[in-house]
1. As an exercise: Rg and Dmax of the Cα atoms in Å, calculated from one structure in 1, 2, equals 14.5, 47. Which structure is it?
2. Among 1, 2, considering only distance in nm of label points 7 Å out along Cα→Cβ at positions 22 and 126, which has the greatest calculated value?
3. For the read-out distance in nm of label points 7 Å out along Cα→Cβ at positions 14 and 118, a value of 1.7 was computed from one structure; give its label from 1, 2.
4. Which one of 1, 2 has helix-only ellipticity at 222 nm (-39500 (n - 2.57) for each DSSP H run of 4 or more, over all residues; to 500), as calculated from the coordinates, equal to -16000?
Structure 1
Amino acid sequence: MAAARIAQTRWTIVGTTFVFYGDGGAFGDEDFKRWLHDLQTQSFDRYVGGTGPDFLLSSVQRNSPRAVFEERGIPFATITDSRLVRGFVTAGSWFGMNIAAFAWSALPKAWQWLDLDVNDAHDVERTLHRLVHRVNSAIDSRPAA
C-alpha cells in the first residue's frame, strides 16, 4: 500500500483569528508539530481551517489540539468541500468542540458563525485565499515524480 501524500500547509494569525490551509493529503509530522506549537503558544480567539480535498489527520493529530480549543473556548470553523472532513468535524462537535464545517461557497456563513465583523471577515477571507495560493504555488513548483 502506498503512503499518503504529505499535504502542503500554511498558517498565520490575522488580528485575533488563526487562519490555516492544508491541501489534500496527510498532515506531515514536522508541520503538525510546528502548527501545534503555534496553536498552544500564540494568542487568538477564533480559528479558521481551510482544507483541500481529503485533507487527512491521524487520530493523534485529531485529538492533540482538542484541549487548546476546549480550554480556551475557541470557535473553530472548518472550510471544506470534503465529506470525509465534514464527518470528522461533526464528530468533533459531538465531543464538546465548538466546531462547524462550511463549504468554500459559504464563507460568509462561516464568518457570521465566528462573529467576525465586516472588516475582520474581509481580512480573514483575503488571507485564507492568499494561503491557498501559496500552497498551490508550492505544489506547482514541485519536481515531477
Structure 2
Amino acid sequence: MTRLTKLFIATLMLLAIVFITGTVLALAWGTRAQKLARRDLPAAPAGQAIFTGIGRLRVQSAGQAPMLILADIVFPYDAADRSFSDELFLQRAELRAAVLQFLAARTPDELQPAAEGTLRAGLRDLINSQLHLGAIDELWFAAFDLLP
C-alpha cells in the first residue's frame, strides 16, 4: 500500500469512530428539547407517573386579536393503576383534540397568567369528563406561551 492509501484509510477510520461515538452519545443523552422538557417537569410524587401523551399543542386563540398558544400539558397519575394507564394511552388522540378545542375557544384575556388556576381547573375537568376508569387531581403546564 502506498503512503497516500494508508493516510486515506486512517482518515476514514477516524471519521467512522467520530460518527459512531457521536451517534452513541446522542442516543444516550437525547435531544436538547427532550432534555429541557424533562428538566421543566415537576417530579412525580411517589407511586405516580407523569402522563406526557398529549404532547406539544399549537393552536390559535379566539377573540378580536387572536394569539398563537403553545402549550405542553402534563399530569400525574397512579402508576400502579394499569387499566387507567392503558386508557390514557388509548385516549391520547381524543384528549389532545378536546384540549385543542378548549384552548381555541379561549380569548387571550382568559389565557393570561392571572387566570391560570381557572384554566387548569377547566382543563382538568375536561380531561376527567373524557376518562372512564379514573380521574386526575391536578394538571401542570410544562410550557405555556402566548405569541402574537
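1. Details: 1: 14.5, 47; 2: 22.4, 75.
Answer by label: 1.
2. Working: 1: 2.8; 2: 4.2.
With respect to distance in nm of label points 7 Å out along Cα→Cβ at positions 22 and 126, the highest-scoring structure among 1, 2 is 2.
3. Numbers: 1: 1.7; 2: 6.5.
Only one of 1, 2 returns 1.7 for distance in nm of label points 7 Å out along Cα→Cβ at positions 14 and 118, namely 1.
4. Values: 1: -14000; 2: -16000.
This value belongs to structure 2.
Just so you know, all these numbers are worked out from the coordinates, no wet-lab data involved. Since the model is a prediction, treat every value here as computed from it, not as a measurement. Cβ atoms are built from the backbone, for glycine too; each structure is taken alone.
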